[in-house]
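S.K.: In the part that follows, the structures are each spelled out as structure tokens.
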Structure 1
Amino acid sequence: MINRILMFFVNLMQKYLPDPFTIAWLITLVVVVMAISITNTPIMKIINDWGEGFFGILAFAMQMALVIVSGYALAAAPVVRKFLQFIASIPHTPRQTILFIGFVSMALYYLNWGLGLIAGGLLAREAAKLHRDVDFRLLVTAAFSGIIITHGGLSASVPLLINTKGHFLEKEMGIIPLSQTIFHPQAIFITVGLAVIIPLVLLLMIPKKEDTVLADPALFEEEQSAATPVAMKKQLADHLDTSLILNYSLGFMGVAYIGYFFIKNGFNLNLNLLIFIFIILGILAHGSLINYTKAISKGANAAAGIILQYPFYSGIMGIMKGSGLVFVISDWLLKMSTYETFELACYFSSLIISIFIPSAGGHWVVQAPFMLPAAAKLGVEPWKVAMGVAWGESIWNVVCPFWALPLLAIANINIRDLIGFTVLLFIIGNIIAIMGIMLIPH
């Protein structure tokens, strides 16, 4: 019965959920139609607002791309891979393995969601090699499960963005300290609740022996070099590219800056600093500048969706602002909410919007302009809006095909198998998040 329910949702998503870029354009068309029909804005003005807003958040798009790329490069470093192999060898039984991988996934995603996406896939591969009696679908699910706490973690894009000087909504909401977002008791309650309960739920999902699907060992055979590299005399450029002095001088300068920053400002983590930290750690971990360059080049593919889609999200924001649609929607929201229920309204609306815009940063760009004016009229603090939006997207992540793609590529698993398991985690996650918002208001 449970499997039928899970597969119903999986089949529904596979049948009706198009590519994220297609979704971005469909939303644009819907906003165009709404702007024409609701605000009577001329079509050419709408097109002009779209074009002028198209490049409005290039800096933010670059930040999001760097989070993914720097996380990938760090996870791909040999020293990190060896560490993952060591971690995968700690548990022994199938139940221990699933529970352990679930907790490790939570820790990885708490540190950096880009790191979690890549390291989670690598961890699932290593665990599958060592634990041949564990259901591979559930193993990958456990490695992916940590994404559900992303916006309670240190790389939460919305909280870090609004704590970064010069962010695109600074005039509307100012700089919001992390003490009001990821370090607030509400966020801590939700994060800890998810981090403890989700791995325990994974244990209940272990299939019977006759229903267990094991990984094909052939999927994880290491690629062998087809030819022995020819020894060549190194040129000066090669010596510079592989120079330990150049690599570690860069790394140590970066560490010095990070230390000085924290001494001067306290633990005031923002998006730019987080990216900087992972770049420096990646450089130190790879041992040479050329190795890090190669890792970054491979990781750049994972950021392709953000690079392409974010300008379109910005274009949507341009239409909503230019046509006045943002204020119309704000008035609708204002009539349906109260001060006490506004954050929950932000949460549910975020769940819906996340279906169409699979990125917290992307749909914060779309959602914030009409949420913040409504919040201001009700006297609702802006960080309530931010965390309501952030948690809605965070819970949705666990069933989002867009964010699963890097993991699926590394683990070589079908998205149907993954989401068939994660739907239950999505249901549990909603219960915990709603409890946190209702029981511990900001």
Structure 2
Amino acid sequence: MRCARSLTTRHCFAMEKPKYIYDIDDHPPLRYGLVYGLQWAVIMFPVLIIVAKFAGQALHMDAAGEIRFFQLTLMVSGFFSAVQSLWGHRYPVLDGPASALLLTFIVLAPFGIGAIQGGTLLGGALLIGLVLVGKLKKIMDYTTPNVVGVILMLISFTLLPYVTRSMIGLDAMHRNGQLSTFLVSLSLVVLMAAFSHWFKGFWKTIALLLGMLLGTLVFSLIGFAHWGNVLTAPWISVPPDWIPAQPRFYWPAVLACASSYIAVIVNSLGSLHGIANLTDTERLPRAMSRCILLNGIGGIVCGFLGIVGTVSYSLSPGVVLANRVASRYTTAYCGVIFLFAAFVPKLATLLASVPAPVVGAALCAAMGAQVGAGLAIVSSDKLTGRDYFVVGLPVVVGTLIGFLPDPFLDAVPAGLRIFLGNGLIVGIAMVLLLEHVLMRNGNGS
């Protein structure tokens, strides 16, 4: 039986914690831990590459500038993923560039990198200040089964636009995607789910990785994968110009970054609530403070380096459920791999060469398991007509946000676009409004 606080009472989750081959504090053998870490790294690499590409385009970087940005992003993501897993929140959750901060980074690009650095520095300091004055503890009172279940489902559904583009092979050469690519990717989704069900022991824990290896082989045979960059990439490289400019505190940039860091808090806490209800809820109150504190420190570091600030990523529950490995040491190993890859471009290029449809298929399989977990948590209490709206509306509206066309979002004021362009934030705000204000039960549930 699982429990979570509401405003005035405690709600017990009828969903039993899944059985894992390695639980949250179990330390797998080194050879297994490295394989699990590699699996996390392969899934996460496309996200890091996309962030580096977008930021590079916004600042009109040359090839050397983009490589520097990517190396520093790998270094910071690896370091904070390892520190968070071992000391911070102590959950199997990765840290990486925040999408809300990336959007702000792009919007502020015309003001120059110095203004971005200053805003990011103060945004990180804001998070540290909130932790030090103890304002995060009250948030736990609002995490009812409806709220947690909606967060888990929204994490999956708000990733759908990215997953869809990946699975159909949408790129510069195939602007409408390809049917053959989608069919192969869809087959991989089913195969990964079957692997997770059929296999036992260690093989069950690397079901996603096995599917990705098979998919990479298939796409290599049909000419979709390209490995030329791996051969030309250098073995060792140190990022130049670690601090690109003098930070400048320009007030519009400061306000924009402060608003974005509110989104970072929501995103990180949503990620922790999602994984906590599948692993261990007892450590959650302390984990929240430590997580946000490290997010703030990460913001200050990223501010000096001139890269996008970090957030605790929300895709972790799906990967954990698919692999049946909840050990926080696996994400620490992934962090070490990121750190190593930051200084070994050949390894970074190799991991980045896994075809996008294969990564999309792995995410789809993981997110499917996560939706099931969200449904189980929501249904842990007897549902009423009120709950249909409290759960259904935020999921639908949050998913809808992800499909808003770019021209529409481009016409929205930059400050509002930071929030309106993020379906997870909109959905979380809506479920909290419905659950605790507009449709609040007499007992506060």
Structure 3
Amino acid sequence: MSVSTTHSPSPAISPRVPSQATDPDRWPDVARLPRASRLRTAVAERVVRRALAGLPLRARLAGQEDIGLGGPLMDIRDPATFFRRIGVNGLIGFGESYMAGEWDSPDPVGVLTVLADHVATLIPQPLQRLRGLWAGRRPAEQLGTPEGARDNISHHYDLSNELFALFLDETLSYSSAVFRSFPADPETLPAAQHRKIDRLLDLAGVGPGTELLEIGTGWGELAIRAAARGARVVSVTLSAEQRELARRRIREAGYEDRAEVRLCDYRRIDGKYDAVVSVEMIEAVGAEYWPVYFRTLEERLAPGGRIALQAITMPDDRMRASRTTFTWIHKYIFPGGLLPSVEAIEQVTAEHTGLRIDRCDDFGTHYAETLRLWRERFAERTAEVDALGFDATFRRMWTFYLAYSEAGFRSGYLHVRQLLLTRQETV
């Protein structure tokens, strides 16, 4: 049964920005032109021109010509450096070129959606076999070891609570909402986030007296809503910034006696729980640790318990093709991350646990709308982002990240799902 609750608006967030967030060494200087051989640059230009010419967009190369079949405008202001970056770093260079302002668009989501729609054919098949020459492998330090996981999470989530509050709604929910209608109105976002949380809690069977484990606290909204149902919540996070604010929000909502937030790796949790929930945390685990992750979920589950996950997924063939690749997202946004496929989750749980997927609901279009609202709000708060100490390159990086993610869902390349897992009891 879904329970509607209300609590006080989230408390004011002190404008404290961790020093590492604005450390000039934290973000590579994209103003520096990369070194590239003439051959690599020439090959990149030929491949990219060929790809753009066959796409339903309009690529304007400054001082040269327009190419493409027509559609959203991609304004390549500095073609020479644009091709040079791609020659050096492939798709990482493509994103860095946007960060440096060498290309832009009045509709970046439209451009990136076209690219996502044609991702499998952008590179000619013979050249795809040479993927290793232009697509590097993820650094070993980004693997999801206890130490690596802590650093990976800190890189993104410890940027600044104030920064996230600028574009998230009052619930501080940083995951897909569930809307009643499209296009979504910004005013409906808090209710849509509560609808998402309630669906997940319903899926897990959370109610009065439920002993609930949450893996990945965020800023505490799910823990608050579960406690309001009468559950007792243990929530774990690796982000010190998130834990500090989540604890304060829980306390001010009046549920400090029912909800505890621990700074703890998921592998070090103990106890048994009637329900386990986790919202968009599996993406940070890494394929090497999926067996450990799902075994941990099973071990923490009391007899008859239920696991409810919200996960961003991608097609199985694309996941397998790119699972070791170092991408722009890894370099700048989510180090160490990998989106699973539903097939991979089914395989890992079958091979390493007694868990099975009992239900799988897809609502990817809702994530596209969620990201649109975040992106538009972020664009409206430029002065406030600057006031926190983040520069124009950071703002373009964040804009590209939000637009890139939205395009993935609009194209259908990415999905977000709520999954119910239960233990397969043996007779």
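No value in this document is a laboratory result; all are computed from the given coordinates. On a predicted model such as this, the values are computed, not experimentally measured, just so you know. Cβ atoms are built from the backbone, for glycine too; each structure is taken alone.
S.K.: For FRET efficiency 1/(1 + (r/R0)^6) of positions 257 and 417 (r between Cβ atoms, R0 = 41 Å, to 0.05), which structure out of 1, 2, 3 has the highest calculated value?
M.R.: Evaluating FRET efficiency 1/(1 + (r/R0)^6) of positions 257 and 417 (r between Cβ atoms, R0 = 41 Å, to 0.05) on every structure, the highest lands on 2.
S.K.: A follow-up question, please. Of structures 1, 2, 3, which gives 28 when relative contact order in percent (Cα under 8 Å, 6 or more apart) is computed from the coordinates?
M.R.: Clearly, the read-out refers to 1.
S.K.: Which of 1, 2, 3 yields 69, 61, 43 for Cα extents along the principal axes in Å, as computed?
M.R.: 1
S.K.: With helix-only ellipticity at 222 nm (-39500 (n - 2.57) for each DSSP H run of 4 or more, over all residues; to 500) derived from the coordinates and found to be -21500, which of 1, 2, 3 does the value describe?
M.R.: That value comes from structure 2.
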